[in-house]
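The next part holds the structures, each set out as structure tokens.
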Structure I
Amino acid sequence: MGALMATLDISIVNSALPTIQGELGATGTEGAWVATAYLVAEIIIIPLSGWLERMLGLRRFLLIMVSLFTGFSVICGLSTSLSMMIIGRVGQGFTGGALIPTAQTIIAQRLPRHQQSIGTAAFGIVAILGPLLGPLVGGWLTENVSWHYAFFLNVPVSAVLITLLLVGLPSEKSRLHLIREADWFGIAGLALGLGGLTVFLEEGTREEWFASTLIQQMAALSVLGFGLLFYGQVTAKRPVIKLSLLLDRQFGAVATMGIALGVVLYGTSYAIPQFLAAIADYNALQSGKVVLLSGIPSILMMPFVPFLIRRVDIRLAVGFGMAVMGISAWLETSLTIQATGEQFTESQLLRGVGQILCMLFLSQACVQSVPPEDAADASGLFNAMRNLGGSFALAGISVLQENRLWFHSRRIEETLHANDPAVQDYIGGLGRMIGDPQAALRLIGQQIQGQALVMTYNDIFFAMSMVTVCVLPLVLFLRPLPSNASMGAMH
């Protein structure tokens, strides 16, 4: 339940984002922060969860996280400004992200071995359904109640969850002495590096890159943060993220493909509702239904997952999955101003097939490619890399949207010469039809912006398809899974 709530909140704002932006007075690029803030905070907490769990005890740690998650959800629901919303989303990501790896821990520690595959399959459904149900749930609440309740929904769920934690988990003694063993340089570096890099990418175009003092400061902060992170790798007894695992050929390939997976998964679930709201005038609920389509193949294929893992070569499965995800994004590069949700049906169904194959097999390869004692670190690093891909996708979409919209608008305008008789006849006819020449010029400007926006989204989906093409050769570095491999938990 906690993992479902946390994964649901990753994307619950996507379909409602145009409405939220309007009420908070935020632009499209500023609104991307509502989604990005959650992902970046989740990246930071996932590697820390194991240490915090050992220090506080599993039940105490989860009770603290769920209580704080509820509080930050209320802050989001009560937000009257973009700054207040982003603070709430950072808090949500930081506390909700902890509910995901701890769910995997409970499966491994609390279930008998013969029931762990059932628990893993149930968790797999949650991990896939959460981000897909988010836009639908958020859209329905936005259209029928209010977008505020997309966040208030967490309050009753958290109350049930806290009750279940108190009843279902034993109390453990805290070990606060572990606070001295923490990789504080790595923790600070992770927060500063990722936070600074995200602001750098998100705001770079708008602030004219290094002409801005803010961008210079964020660049310096990123360098400092990643320097502290690498320093922690050398000096800490147990680094916050074991980056040395990336030197393994297979795990390095898995982590890189995890970034690409995050780019397409989170990028499309963000871009599709934005496109449908701006071009097809879809409401939040209609956009959510389109995003949910990719969950249908995933749910239908889930019962066959154990058979596939035992029988299908991982290189074939991941290669096919990545290729299908690339094709699904490619199918979205020929959108027009008349496009509606129907144009996304085929690509969304294909994406569902690709994501289940990639997520399941890469999760297995992640655990199998490292020694057993490093499995938890590998899982945390893989999850963080995939979320990092999502963060890069949202930042990249903001940059592309701003740059390419301007580019395509100017290119279209260059073809409309003021002295061209055809242009003059069109403007004159339009002005006579609506009775206002100035209104005719404004209408043409709106048409140009609409066409330029469609071309911009085509560029965005093309970029996502190219990401999968670039990482496709990495499947050659994967090694076949053992025939008796048990299903490893995933997120």
Structure II
Amino acid sequence: MSAQYDLVLSGGTVVTPEAGTFRADVACEGETIAAVGRPGSLSGETEIDAAGRHVLPGAIDPHTHHGIYRGLDEDAASESRSNLVGGVTTTGNYFRRAGAYRDIMDDYFAQAEANYHHDYFFSLGLLSFEHVEEVPYIVDELGITTFKWYMNYKYSAAEKFGVDCEMRDDFGDAFVETLAEQDVPTTLGYHSENVEITNALAGGNVYLASEDDGTEADADEDYSVMVEEFPARAEAQSMIAGAALARQHDYDGFYAVHISAGRTADELATLKEAGYEITGETCTHYLALTTEECDERMKVNPPVRSKADQETLWRRVADGTISCIGTDHCCNLAEEKFGEGIRDSLLGFPSSSTMLPLMLSAGVDAGRISLERAVEVTSTNTARAFGLYPKKGTIRVGSDADLVVVDLDETRTVTPELLKSVAGYSPYEGREVTGWPTHTVVKGTLAYADGEIRSEPGLGTHVDRPVAE
């Protein structure tokens, strides 16, 4: 007689890049996957009939900004709750503060631990030479191995953050050199932007105000002003320069975040063909939207670009040039997001909960990528890039039981109510999306089912890295 497991997903079609696609039962015991067997062979105290649906490893959004507009505790609770609707079971939080991380992170860990509905990890933005000196402590004592270099804050960091550093290339050189010296693999998220170009086009340093453009509002301007002042060439040139510096230090953890332009993706392909160790990420808004569709809701940097850019990005996702999908998620509430015009509105928008459904709809259902490729770019590759694999990003015995059951044929209309979001809006509101989770399992706990959140805050915990192979 077969063992009785805590939870079994029965008879679904399992999708993993490593093993392919096959029908199977998946059993969870405690927080981990305990068995994968032929359909009907495993039984559990709780059983979910996944027949006719697909079972995927939980999605990982590596690019969020929790705690940027609200308290980290508030974002951890509300955003992780919403994420379960979209099958996201782990998030990476690009987090930046001016103070010494050894002095401030205990408080932020406490806020996070009490409130996340799923696991999370921090990627720390370094803003000063003092932060660079902290890297060994951050890696060894905090279990954080992923970082970010904000090229958009070059020349403005001192005034904006109150640090004794302008984040020029000498800072970046020390940053990359220090990461290359660590005994464990690290990842450097790199915001590609040549601010000499973007500041000149904007008529001044756009980063010396708050999180908006810092330029006088003009209600008559539309979204195209974002594209004009943050052109593709400023992104592409900066990515190439950053990758070249990483290569000089023989550093193989360079990760280009939120690639928005087709020409940047093509340059990434050229660098990879030349032997550069570089990972590229794009975001769902660059794959699902075009400039003409955008208004204040979609204000983000870099901006959403043309249909041609969109199609090039999809092609580069399909051919392996772009390895990971993120969202650049921010939770700014509707009553605070919108100003008198595009300049007077806040940057960023909520989007983690729509990441996997949009990839299934605009990618798989539209015939642009295979289901296996969708799993790679929303889970497996991300787990590898951020030092989470094989704890996350796969369905195999011993891995965390982070699983999502999806109905590839289910079409829903995006609304804030569907996403259970506190933001009060979505950049995809009103869009028909095909392919949605029916169940989300977080570390063996059924966290979302039948349209309802089943988990409690505090289920998630920080993933210390490196994880054991």
Q. Once mean count of other Cβ atoms within 10 Å over residues 242-249 is calculated for every structure in I, II, which label goes with the largest value?
A. II
Q) Between structures I, II, where is Rg/Rh (Cα atoms, Kirkwood Rh) highest? A) I
Q) Suppose you compute percent of Cα pairs over 32 Å apart, for residues 202-457 alone for every structure in I, II: which one lands on 25? A) II
Q: Looking at distance in nm of label points 7 Å out along Cα→Cβ at positions 178 and 282, point out which structure of I, II has the largest value.
A: I
Q.
So if we calculate distance in nm of label points 7 Å out along Cα→Cβ at positions 90 and 330 for every structure here (I, II), which label has the highest result?
A. I
Q. Can you say which of I, II returns 14.1 when Kirkwood radius over Cα pairs in Å, for residues 82-145 alone is computed?
A. I
Q | Origin of the value 1.00, where FRET efficiency 1/(1 + (r/R0)^6) of positions 74 and 154 (r between Cβ atoms, R0 = 25 Å, to 0.05) was derived from one of I, II | A | I
(Q) With helix-only ellipticity at 222 nm (-39500 (n - 2.57) for each DSSP H run of 4 or more, over all residues; to 500) coming out at -8000, pick the structure among I, II it was computed from. (A) II
Q.
Comparing I, II, where is distance in nm of label points 7 Å out along Cα→Cβ at positions 194 and 450 highest?
A. II
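No lab work stands behind these numbers, since they all come straight from the coordinates. All values reported here derive from a predicted model rather than from experimental measurement. Cβ atoms are built from the backbone, for glycine too; each structure is taken alone.
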